[in-house]
Structure I
Amino acid sequence: MIYHYCFLPLIIRMGVAFLFSLFLFLFLGKLLIRWLKKSGMVDYFRAYSPLTHKSKKGTPTGGGLLLLFCVGVSFFLFGDYFSFYSYLFLFIIFYFGIIGFVDDIIKKHTKSSRGVPGKIRLLLQTAGAIFLGILLYLNPVTGSYVIVPFLNLQVNLNIFYFILVWCIILGSSNAVNLSDGLDGLAAGSMIAPGIVFIILAYIQGSHFLSSFFNRIYIPGSGELGFLWSALLGSLIGLLWYNRYPARIFMGGVGSESLGGALGVSAVLLKADILLLIIGGVFVVEALSVIIQVISYRLTGKRVFKMAPFHHHLELNGLKEPQIVNRFWIASTLLSGVALMSIIW
C-alpha cells in the first residue's frame, strides 16, 4: 500500500518482499501440491524425453501459480502503486503466465504433453510483445535505443526496436520453457540472473549510483528490483519442493512467466544485449533446439542426441543432479560476467 512506499526505503521493502515471498511459498507449498494432485494437474510423459523421465509422470505441475501469487501479494502489500515499470513487469509475467496456465489446463484435459498449438502460442506471445514495444517506444525515458555492454554505446534502432523487443520477449519466454525439463534446472538457473537484475535496477533507479557506475539513470526503475526480490524469494521457496527429486513442477505457468520476467527486465533496464550473457544458459538451450531442427531438416542428421541440450547431456551418461548443478554454476559465472560489464 502507498504508506509503505512513503515511509519505507526501497532497500528495506526489497528485503521484506524477499522474505515474505519465501515464507509464503514455503507455507502454502504443501497445500498447493495436495490441491494440484486432487485436481489432476499432473505431468505427463513426453515422447521426446529420455525414458528415465517416465518416473516423473504424475508429479503435480503448476507451481508457477504460487510464484505469481507471491509476487502479486508482495506488490499489493509493499509495492509502489504509482510505478509505471511495476505495471509493465506485472503485465508481462501475468500475461505469459496465463498463456502457460492455459497450456497446462489443456494438457490436463487431454491427458497428454500437448498443450496450446505452437502457432496460437506464438500469436498470443507476439501480441503481448507488440503491446510492450509500443508503450516503450512512446515513452521518452525508455525510447528505442539499446546499450552495447562494456562500451556503454547507445544505438538508436528507431522502428526496428519493435523487432528487437519481439525477439527478446518471445526468445526469453520460450528459452526458459525449453529449459524446464529437469528438476530445479530452470528455477535454479534463474536465481543468479535475478540477483543481477536486482542490482542493475537499484543502480539505475538511483541518480547517484547510476552516475557513479556510468549507467543510464531511469527514474523509478528501482521498483523492478523490488519485484525481482519478491520473485527471487518465491523461486527459492519453489526450489524447496522442486529440487531433485521434485515434488512439484512449475509448469508452463511458471516457465512462461519467468521467461517473460527475464525479457521485460532486460528491455526496461536497457540490458537488451546484456541478456545474452545474463541468460546465457537459456540461450544455449534454445540454440540447441534451433540447431537440431535446422540440421535435421537440411541434412536429415541430428547434431545432438536429443534437444534441448540438457537431454543430450543425460543421454551421454550424466546424472540429472550433475547436469542441474553445472547449469547453476554456469548461470552464476555468466551473471558474474554481466555484473562486470555493469561496473566497468
Structure II
Amino acid sequence: MNKIYLIIILLSFPIFVYGQKNRWNSLKPGQWRYETNLPEKGYSLQNYSLTAAENLAFKKNVASLAEWFRQNVPMLTSPKGYDLRALSNYVWGDWTTKTEAEYGIPADLGFLFELFYADGSKWKVEPPRYGLSVNALYGGHNGFFFTPESIVDDGTRYDLSQSEKVSKALSDLQQYFRVYPLKEQPAPGVDIYEAYRDGWQQNGRRTIVVYNPDRPPYWLPVTVKEMADAHLAYYSLIQKREIDRMVLDQLKQEIAELSAEELAAPAYAGHESHFALNVNGKKQGYQIMKFNPEYWDKSLPPSAIQFMTFWNSNLTREEMDEQAQRSYPEYPQMLVNQFQWEVIQKLITIK
C-alpha cells in the first residue's frame, strides 16, 4: 500500500510544479500607478509644528522620488506580469513629541507587485512588496533597543505630577537602536550593513543607507554609562509598585558591577547575566547607536530628502527559483538587483 501512495505522489509532483509555474501570467503587460497618504495640511505636535506648505513640499518630493524610480528602473518603467502600485505613507516615530534628532519629515515608499493570475484575476490584497524609507532615523536596522511595557497614565506606577519627566526619560531611552555590522561602502554616500538570516551570516540580508557623505556621521555610538544613566533616569520615576522598586535596585546593582573601563566603552546589546541593563562594553552583539542631530543640513527645509534606507534579502538564484516554485516570482529581489546605488545616492539632493 505504501508503494502505491509513493507512486501517486511521484506522478503528481510534476503536475504540481507545472501548476505553480503556470499559476501566473508573467507575460501580460502591466501599468504603473502612484498613490499617497501623505498629508497636505499643517498641524502641531506637543513641541513641534509643520506648516501646510512644508507638508505639501514633502508630498511633492516623495512623488518625484517615486517617479524617478519609475523612469530609471526597468521593472518599474515597463511592468510585465503585474500592475505596479507605488504607495507612500507618513511615519513619524511619535505623534505627541519630537526629539532633537528628528528634523527631516519621514515617510515610507513601497512598490507593490499586483501579480496577474493565469485565470485573468489579480493579486490585490497584500501582494509582494518592496519598500524603502525616507528620513527614517534608525533606517530599518535591528530595531529600537528599549521597548518598555505599556504604562497606563493613571497614577498607579508613578506620580502624575512627574508625567513630563517620565515622558522625557522614556523619549531619551527610545532614541537608541542596534545596528548591523558594516559590510562595504560601494560608493561615497552608500553604506551596506549585513544582517543575519536564519541565524548565520553567509548570504545574509543587507540594509543599505544612502546619505550625504559631506555631512557629519548620521549615527553616533553611545557608551555603557550613557545607557546606564538613561535607564536610571527612567526607572527612578517608576516607583509606586514593589516590582518596579525591585527593578531599580537590580539596575543599580548591575551598574555597580561594571568597571570604569566598561562604563566608558561603546555599548553593545546583550549581557551574560544582567537583564535590567542588558548591555555590555566588550563588543559582544550588535552595537548600540543613536541618530546624530548634526547630520541634518538645517539650511534645507524639513521636506528635503536627506537620508534613505533600503533593504536587500540578497537571495541567490537558486533561492529565487525555489521561491517561485513554492509561491510567486521573487519580484522584490529582482527589483533591488536593478538598483544602481551610486546613481540613487544623487537623489539625496532633492529639496
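Each reported figure results from applying straightforward, stated rules to the coordinates on display, with no laboratory input. Model, not experiment: these values are computed from the prediction. Cβ atoms are built from the backbone, for glycine too; each structure is taken alone.
Just checking, which of I, II has the largest value of distance in nm of label points 7 Å out along Cα→Cβ at positions 263 and 303?
II
Which of I, II yields 1.10 for Cα Rg over 2.2 N^0.38 Å, for residues 159-278 alone, as computed?
Values: I: 1.10; II: 1.34.
Derived from I, not from the others.
Can you say which of I, II returns 20.3 when Kirkwood radius over Cα pairs in Å is computed? Write down the numbers at each step before the final one.
Values: I: 20.3; II: 23.3.
Traced to structure I.
Which structure, out of I, II, was helix-only ellipticity at 222 nm (-39500 (n - 2.57) for each DSSP H run of 4 or more, over all residues; to 500) derived from, given a value of -23000?
Working: I: -23000; II: -9000.
Comparing all candidates, it corresponds to I.
Given a computed value of 4.2 for distance in nm of label points 7 Å out along Cα→Cβ at positions 87 and 311, which structure among I, II does it belong to?
Traced to structure I.
For relative contact order in percent (Cα under 8 Å, 6 or more apart), which of the structures I, II scores highest? Mind dumping the intermediate values first?
Numbers: I: 27; II: 19.
Structure I gives the largest value of relative contact order in percent (Cα under 8 Å, 6 or more apart) among I, II.
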